[in-house]
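Read-outs: derived from the displayed coordinates by stated rules, not from any lab. Predicted model, so just to flag it, every value in this text is computed and none were measured. Cβ atoms are built from the backbone, for glycine too; each structure is taken alone.
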Structure I
Amino acid sequence: MSEKIKLKITDRQGQKHDVDVEIDSNTNLMEFCRDNSFGVEGFCGGMGSCASCHIHIESSEHYGNPDDDELAMLDDISNSKTNSRLGCQIEINKDIDGIKFEIAQEP
């Protein structure tokens with residue numbers, strides 16, 4: 001039996017979704033949102049260079065720090081906030097169980 005975590009996602013239309021996700025060591029938030037019709041494109045394939053997977057983390061927990069490349073990309077986004085991250089840089093694992101995030105509006 002595979003392990004599952006919960007994600008709390010607010011889509012671009014403001015709809016809230018509570019979803020159970022199987023942990024897969026090769027999956028990130030961008031891929032999950034893209035593959036499950038949440039309107040995320042992932043044009044760059046998860047390389048952190050297009051920002052189509054821009055999210056705002058609403059949870060109070062800490063989910064790692066963005067590296068310099070991610071920070072540079074976030075600096076170029078007009079609707080970036082202090083809680084902004086690129087979904088492609090957040091791996092789905094048990095450390096993010098319960099994460100609550102909003103898929104950012106396209107700039």
Structure II
Amino acid sequence: MVFGLEVSRKMRQIFGPLLGASVMAYFAYHGVQGDRGLIAWWNLSYEIQLADRDLMQITYQKELLDHRVSLLRPESLDRDMLEERSRIMLSVIHPHDLIIPDPGRS
């Protein structure tokens with residue numbers, strides 16, 4: 001009987017810290033592995049960096065196209081740009097033009 005009381009008292013002393021350690025381990029695991037944990041945060045940060053890089057590239061391409069379009073506006077018509085576009089659209093070349101084929105395009 002004394003042995004049973006001794007075991008019971010030791011179990012009560014161990015139960016509190018064991019429960020606390022279990023709760024801490026549970027929250028630590030989900031803090032790292034969970035849907036909103038550190039690994040998910042790192043993955044999201046990486047995806048944001050990729051999206052920002054894509055946005056910068058697209059913005060640069062848009063600015064180039066905007067500039068080319070502005071050269072074709074009636075207020076600021078660039079004769080070279082007009083001639084280039086008309087030759088492309090009509091598939092016409094000047095007799096003195098030199099044509100260099102692009103091997104990457106078929």
Structure III
Amino acid sequence: MTNAELLAKTLEAVKKYDKKPDEALVAALVKNYALVLRKPDAAYVSCSDPKELETVKKNFLIKKLGLKDGPKLEAAIKEVCERMKADRRKSRAVFYYLLVKDLGKERVFV
């Protein structure tokens with residue numbers, strides 16, 4: 001899958017949660033995580049796996065977005081898990097997009 005195809009697929013998936021998505025943010029996320037998004041095991045977030053959610057918090061929210069650890073981060077992750085609960089397979093790109101938007105950290109990517 002090319003980056004353009006990955007971008008189109010991700011943008012379509014994001015539209016389920018954001019009717020007017022920030023296309024520059026989606027493009028930046030796809031560009032930054034293209035290799036991860038192509039790997040079947042890494043392309044999705046498992047909300048039922050505490051280790052996975054801890055990894056999202058440490059590697060994405062704290063390291064990438066520069067946020068401080070605390071209850072706010074766990075609440076944000078829980079909220080996105082709840083919002084995406086109808087999706088059996090939660091796209092990592094969509095999950096990250098929602099976290100970035102919810103936490104107001106778009107400037108990190110665009």
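Numerical summary
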{"read-out": "At a computed 12.6 (mean count of other Cβ atoms within 10 Å over residues 46-53), which of I, II, III", "value": "III"}
{"read-out": "Read-out helix-only ellipticity at 222 nm (-39500 (n - 2.57) for each DSSP H run of 4 or more, over all residues; to 500), computed value -26000, structure in I, II, III", "value": "II"}
